[in-house]
Structures are given as structure tokens and as C-alpha cells.
Structure I
């Protein structure tokens, strides 16, 4: 796969620098964070490597990944653009400037973030994000590599709407919920549609039910995905949500006595009620 890509991104927070410092890399650091280069990825110039070194890189990456949960390559990029152009473009896209003057980060190089940007952004935004990159490849949590081809060229600057900024802040919770679902509901397919549904449920848990704790919000989402999309409309579950605020307890605590048979029973009662109407 390396022969079809010109560059690779490596995350020094996930891959020990001793594993790549002998390679031709340049740092990709946003302007507001120049004093903290160790927190940001490096761009590896694959075309500067001899063929034998490229082949050896695959073995190096495989050895690393046997003992780590993180991929050796955060992303592989196909583009004819020079390294300095890619470096500057990616660094600028990592900065999210708020109206307050604060600068937030978008870790576009992290595959746990990038995989969700494909459904969070519209076509023009995604094209603006990729810029001169023709193909962006990343590893999914299941170990499979996927790629996104940039078929649209955009002259606009990469920007997010306020709603998308809120969604971006929820991606950590989305990933945590997906990870939990792989253990308790492996039948659910980990794809863009599931991630989008999780995001909607997490927002609903916060805005509609005022669940301030992220573990409460994640449980709320998991219940709807595992048992019934309207599970929280069941009278028993409504009481549990009311109990959170009436008794100042967590939603996890309010649901502690509920086992799977009870949740399946509530779901069946909802299905029967819907059929009758």
C-alpha cells in the first residue's frame, strides 16, 4: 500500500519517536502551538525512501502494532504536492478559531477523528479539508484500511458551523460508545450511520434530558441502540430519567437495577403498543 502514497502521518503521542526519528520527516504544527511540536504529527516523505526501506517500514509498522492499540501510520496520503504545501495546509486545518479568540484543535490526523469527519462534514468542507490531497487512507478500529478520494476541488477555507463544532466535541464520546457497543452488541455494524445515530442520541441526552455526565449520556445512547429506538418513551424509563433530577443521582445509578431481560421486556411492550396503534 505504501507504493501508492507519497506521504504518511505519524503521531508521536501514539508511536514512540525512536521508531521513526531515522526517517525523513517534517513536523506538522499549527501556528498557535509552535512551542509544543511534540504534541503534533510528523509528515513522512515516502518518496524520499529507497524501495527496500519502504518494504522494511511495513515490517516495522507490523511489529509496533503487535504491541500497541495504535496504528504506526495515522494516515497515508496520495498527492503530487510538495511536502511543504501539505505541511502548511494540514497545520492550518488543525486550528479552529473561536469568536472568543480561543483556538481549539481538530486532530484531523487521528483516524478516530478523521473517520467521523466523512459524515460530519459536507462535500465542500471535506474537499477544503483535504485540499491538495487526492486520497486519504486510514485504519479503522477493526484493523481494516479505508480510503477517501477527493473528487471535488474547493477554493474555500475550511470552516465548521457552530453545530459541527459541538459535534466535534462529542467525537470522544461517540468513539467511547462505539467501543462499548463492540463488546455488548457486536451485531451492530460499526459504520458512519451508527456513529451519526450515536451523536444524535448523545445530543438528545444532553439537551432534552440534561444528563451532564458523559457516562450517563453513553448509557442513554446504548440503551436506545441495543433495545429499542424509543426505549426512553417507556413509562418505566421516563421515571428513571425523572429520578435523576428529583433525587440528584446519576442516570447510571437510576438504571442500576435494570437487567437485560427487563430492557427487552420494555422494548417488546413498546413494539406491541405501536402495533396496536
Structure II
């Protein structure tokens, strides 16, 4: 898909003017617009990221990442980070909720390349947007088959046996891997997890714990603030080896991954400590 798109020339349509939204009807009672929302839910830990909803917040994030910090220039080098705000674009929540369009990001990258620099990192962000499109086309092509146990593969697989205790341990961050646990705590307490973390916890669930990938994908759906049905399911199929990837499976060595991407254990200590302080409600796991 990538080669055909790039070889044929990537043609992205121009941006359209943002339509004006009319004001609320004058007869609408004032009190119907009031909504008392606390700035931060009481008792929950402060996170390394804070996502505000809406198109304005999405554009603010884009301007910060591109023009404010010029972090885009280092994206390919830093994208596998674990802690912090600017190791990756963090556009996904606004993309998932329709507050920021892939087309807007694409054209902003072109502007950045004209005004600042064009390098492997600017290309790589567009490449990630191609992944997003790819998973949508896969969903359009295969329909509900993407949620079948065997995914897109015709070859039969050994049926997966449900393991209630292992399932609970994975969901609540009580596995044998401190690295996996830290990522699962971050997911539950913030609604976010890095791309590196998602690949590792998915691999561990499928290939080390023998869990049903569909149940695990549903757990992601429950907690992720950037949940997207096509991208989420497509990535789970990819790790499980039942998507379009020619490899039979993508099993990650989580210990090696932790040593490479969290060598000082800062990420693991941070989130495992918070996981102990704010444990998962057992009733939330079903």
C-alpha cells in the first residue's frame, strides 16, 4: 500500500474553509448551557500529558509541536519515548474525535518543510498518517471480519481458552513484567499509552499470556481517549499475526524492550508507584 501510494504520487486534497457555526438560538435558556466541570478530577494523579478537547486545542497542539518547539524535526528519533509531552506528536486524541484532520496535519507538514526543513522526521509523520489510512481501507475491505478470532487469515488457529486470572492480571497491571504493568497503569489512569507501550502490552497479552486479542482490544477501547476502531483493531491484528503482515507473529521481548526504552526504569517506577496508590477496581474487570 505504502509503495503504491508513494510511487503513484501522494495526492491529498486541499483544505476546505472552516464553515461558520451559527450562535445558539436566542430562545435557549441560559441555564441549559451551564456545565460545572472540575479542572481535574479529585484524587487522580497528575500526568505527563493533559489533553484539552476541541478543535482550538488540537490546533494549539499542532502549532506547539511544529512551530513552538520544532520537535517535528526530531520526531523519528524521539517517537519511541515513554515519558513526557513532546517525544511524539500526541495528535491522536484530536484525530480520533474529529477535532483535527489528517489533511490539516499533512498540509502543516508541507508548510514546515518549506519554512524550516524537510528531513526523515517530517516524512515519517506523513508515513504514520498513511498507516491510519491503511487501517481504514482494510476495515472497508474486510468489514466485520477484522473482529473475527482468526482475523484476516484463512488458516485455522487453535482456539483460545479464557484465563480469568491472567486476564485480570493483565488488565490491572499485575503481570510478571514491571514494564507491562507500568504501561497498563498509565492507560487506566490517563487514558493514554505510548505507541511503544501498546505494542509491548499487546504482544505480552497474546504471545506470553495466551489471552484472546479481541478481549484485549476491547479493554483498550474502554480506556483510550484516542480510541479509533480501525487503527486499534488493525494494530491488534498486526501484533497477533493475523492481519496482512507476512510474519506469523510479532512477539516482543519485553525485558529487552524495557532495557532499551526505559533503561533507568524511570517510567516503570513512576507508573507502578501510581498503580499501587490508585489500584484498579476489581469490578471494572469483566
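Each reported figure results from applying straightforward, stated rules to the coordinates on display, with no laboratory input. Note that the coordinates shown come from a computational prediction; the quantities given were computed from them, not determined experimentally. Cβ atoms are built from the backbone, for glycine too; each structure is taken alone.
Here distance in nm of label points 7 Å out along Cα→Cβ at positions 95 and 119 was calculated and came to 3.2; which of the structures I, II was it taken from?
Values: I: 3.2; II: 2.1.
Label of the originating structure: I.
One of I, II was used to compute distance in nm of label points 7 Å out along Cα→Cβ at positions 71 and 111, and the answer was 1.9. Which one was it?
II
Say we calculate relative contact order in percent (Cα under 8 Å, 6 or more apart) for every structure; which of I, II gives the highest result?
Structure II gives the largest value of relative contact order in percent (Cα under 8 Å, 6 or more apart) among I, II.
Quick check on the output: 31, 26, 21 is semi-axes √(5λ) of the Cα gyration tensor in Å, derived from one of I, II. Which one produced it?
II
Of the structures I, II, report the one carrying the highest value of mean count of other Cβ atoms within 10 Å over residues 175-182.
Largest one: structure II.
For structures I, II, which has the highest computed value of FRET efficiency 1/(1 + (r/R0)^6) of positions 183 and 207 (r between Cβ atoms, R0 = 30 Å, to 0.05)?
The structure with the largest value is II.
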